[in-house]
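For reference, the structures are reproduced in the following blocks.
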Structure 1
Amino acid sequence: MTRSDWGDWLVRDVEETDPEGVSIWYLGCNGFILKGTGGTTIYIDPYVGLGDPPRTVRMIPVPFDPDDVEEADAVLVTHEHTDHVHGPSQAPILANTGATLYAPDDSVAVAREEEAWTDEWAVTDDQLTEVTEGDTIEVGEFTIHVEQASDPDATHPVSYVFEHEAGTFFHGGDTKPCEEFERIGDEYAIDLAALAFGTVGQILDKRTREPKRTRWYNDENQLIECAAALECERLLPSHWDMWKGLTADPTALHHHAQSFEYPQRLEIVEIGDRTDL
């Protein structure tokens with residue numbers, strides 16, 4: 001695990017911010033921090049690892065050191081892949097703050113069994129909580145609904161809908177278009193949706209280490225298909241910045257979105273940027 005390229009300014013910025021509604025910081029990859037007006041702070045899929053070079057090569061800075069995090073109420077994980085559930089990135093946050101990890105079963109199994117968080121860090125077993133589709137979690141001022149996701153590369157992916165008096169945020173993890181999204185779009189008034197976007201590239205096969213044509217994230221048309229089904233006001237493309245060979249240009253999405261009613265606006269952010277509900 002490397003040290004942060006940015007020191008501790010990002011986590012200190014989060015701690016010192018008093019949002020009028022909900023502030024959302026993009027951590028690169030598919031990581032986010034949500035902070036509400038009452039101070040509730042939630043990390044989603046935070047990852048500060050370096051990947052597995054030369055197979056997966058990190059293309060962006062490491063924006064914070066998890067040991068510097070002093071305020072967090074929960075860490076949410078969408079699925080079991082390393083860049084979404086990762087002990088060195090997340091266990092120190094739980095150890096420092098007493099926050100609870102909420103994750104689907106296969107992701108909790110990574111924490112409990114494969115990475116032994118309770119042995120390697122000062123994390124207790126009751127901080128690791130399984131969730132599944134249909135569950136509702138109350139964390140401070142946020143009501144969080146666990147919803148469906150469609151990621152054929154994951155064993156049990158979920159998405160999350162965060163409801164707050166200031167608005168509603170959807171985090172899809174690495175989901176691609178999903179039959180349930182029209183229902184989700186009808187059920188919730190989604191103000192902002194974060195969805196994974198990237199290109200198809202040649203990535204070394206995990207077993208053979210030979211180059212293999214790889215699609216891990218939505219292309220332009222799939223991303224707009226998701227956003228249109230969710231009827232989100234604003235679309236925030238994520239994950240496009242992370243892995244060498246799979247990076248993409250999110251500004252190209254303007255052309256793909258312009259003839260659709262939703263999304264009504266693209267929210268293009270870079271690592272470390274903040275947006276608000």
Structure 2
Amino acid sequence: MQNDVIVVGGSYAGMAAALQLLRARRSVLVIDAGLRRNRFASHSHGFLGQDGVDPAEIAAKARAQLGAYPTLTWIDGHAEAAAGSKDAFTVTMADGVRQEGRRLLFAVGVTDRLPEIDGVAERWGRSIFHCPYCHGYELDRGRIGVIATGPMSVHQAQLIPEWGEVTFFTNGAVTLDEAASGDLKARGITIEDTHITRIEGHADVLLADGRSLSFAGLFTASRNAPATPIAASLGCEIEETPVGTQIRTDAAKETTVPGAFACGDAARAPHSVSLAVGDGAWAGAQLHRSLVF
């Protein structure tokens with residue numbers, strides 16, 4: 001059976017796109033590996049109407065609503081590779097089964113490459129974050145640490161004082177010139193050049209000189225890449241961004257391979273649930289138009 005659209009990735013962006021297509025009575029196959037990027041977080045913030053809700057609950061409710069549409073097929077599984085061209089795409093599953101579709105949509109999300117500091121991965125999404133709009137308010141204007149990963153971390157540190165008293169850990173990842181150092185200090189930011197040994201407790205930063213500094217929360221800029229190379233396997237161009245790599249798309253969310261589209265964190269920056277949903281809704285509408293015209 002050939003589907004109108006195969007959506008690879010059934011998180012927020014993928015489901016938002018699928019909803020537009022299902023409401024146009026198109027046949028949609030969603031293939032989902034079940035690894036939401038925010039699966040480590042207990043609450044989602046900044047998404048209108050869902051502020052403070054468990055992200056797993058948001059995802060489950062959305063999937064249940066999609067299930068009311070008779071033209072949806074949902075497969076829990078891994079899509080390994082994509083091939084073909086417009087109107088004749090195939091997606092090969094991990095078990096070898098091949099799915100066929102006229103259009104493809106990659107909503108695969110991203111992986112986060114975190115600073116190689118002991119204790120960071122265990123606290124990611126719990127007391128160490130990337131987005132202050134998603135998590136800053138709950139820190140209640142307490143002490144906040146920003147761990148540098150590169151030059152973009154300076155911008156992150158400049159922004160964070162909106163949410164609390166900030167210490168910027170350069171950690172050997174960035175060298176501040178006089179202008180940057182002066183700007184940070186003018187914003188009331190403490191600059192800490194001593195290397196971090198590990199993160200302990202809730203958000204306690206242990207330094208190489210033996211000091212331990214406690215914070216309400218920590219922020220860091222992870223490096224991102226599409227969570228799976230499936231778009232690249234089809235020949236879609238992958239582009240560099242200030243925060244990593246993403247699938248290149250045009251204004252209609254079409255990739256460099258005609259008939260193949262991409263949306264969500266894997267195809268845009270910055271990242272949040274609300275931005276992913278909006279991007280997915282737009283991609284779904286544009287996909288539908290490509291089938292009509």
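Upon calculation of percent of Cα pairs over 19 Å apart, for residues 171-250 alone from the atomic coordinates, which of the structures 1, 2 produces 39?
Structure 1 accounts for this read-out.
A value of 25, 23, 18 was derived for semi-axes √(5λ) of the Cα gyration tensor in Å; which structure in 1, 2 was it taken from?
1
For relative contact order in percent (Cα under 8 Å, 6 or more apart), find whichever of 1, 2 sits highest and give me its label.
When relative contact order in percent (Cα under 8 Å, 6 or more apart) is computed for each of 1, 2, structure 2 gives the biggest number.
For FRET efficiency 1/(1 + (r/R0)^6) of positions 35 and 179 (r between Cβ atoms, R0 = 30 Å, to 0.05), which of 1, 2 scores largest?
When FRET efficiency 1/(1 + (r/R0)^6) of positions 35 and 179 (r between Cβ atoms, R0 = 30 Å, to 0.05) is computed for each of 1, 2, structure 1 gives the biggest number.
From which structure (1, 2) was FRET efficiency 1/(1 + (r/R0)^6) of positions 99 and 163 (r between Cβ atoms, R0 = 25 Å, to 0.05) calculated, if the value obtained is 0.80?
Considering all the candidates, the number was obtained from 1.
Hey, helix-only ellipticity at 222 nm (-39500 (n - 2.57) for each DSSP H run of 4 or more, over all residues; to 500) derived from one of 1, 2 reads -7000; which structure?
2
None of the figures in this text is laboratory data; all of them are computed from the coordinates on show. No experiment lies behind these values; they were computed from the predicted model shown. Cβ atoms are built from the backbone, for glycine too; each structure is taken alone.
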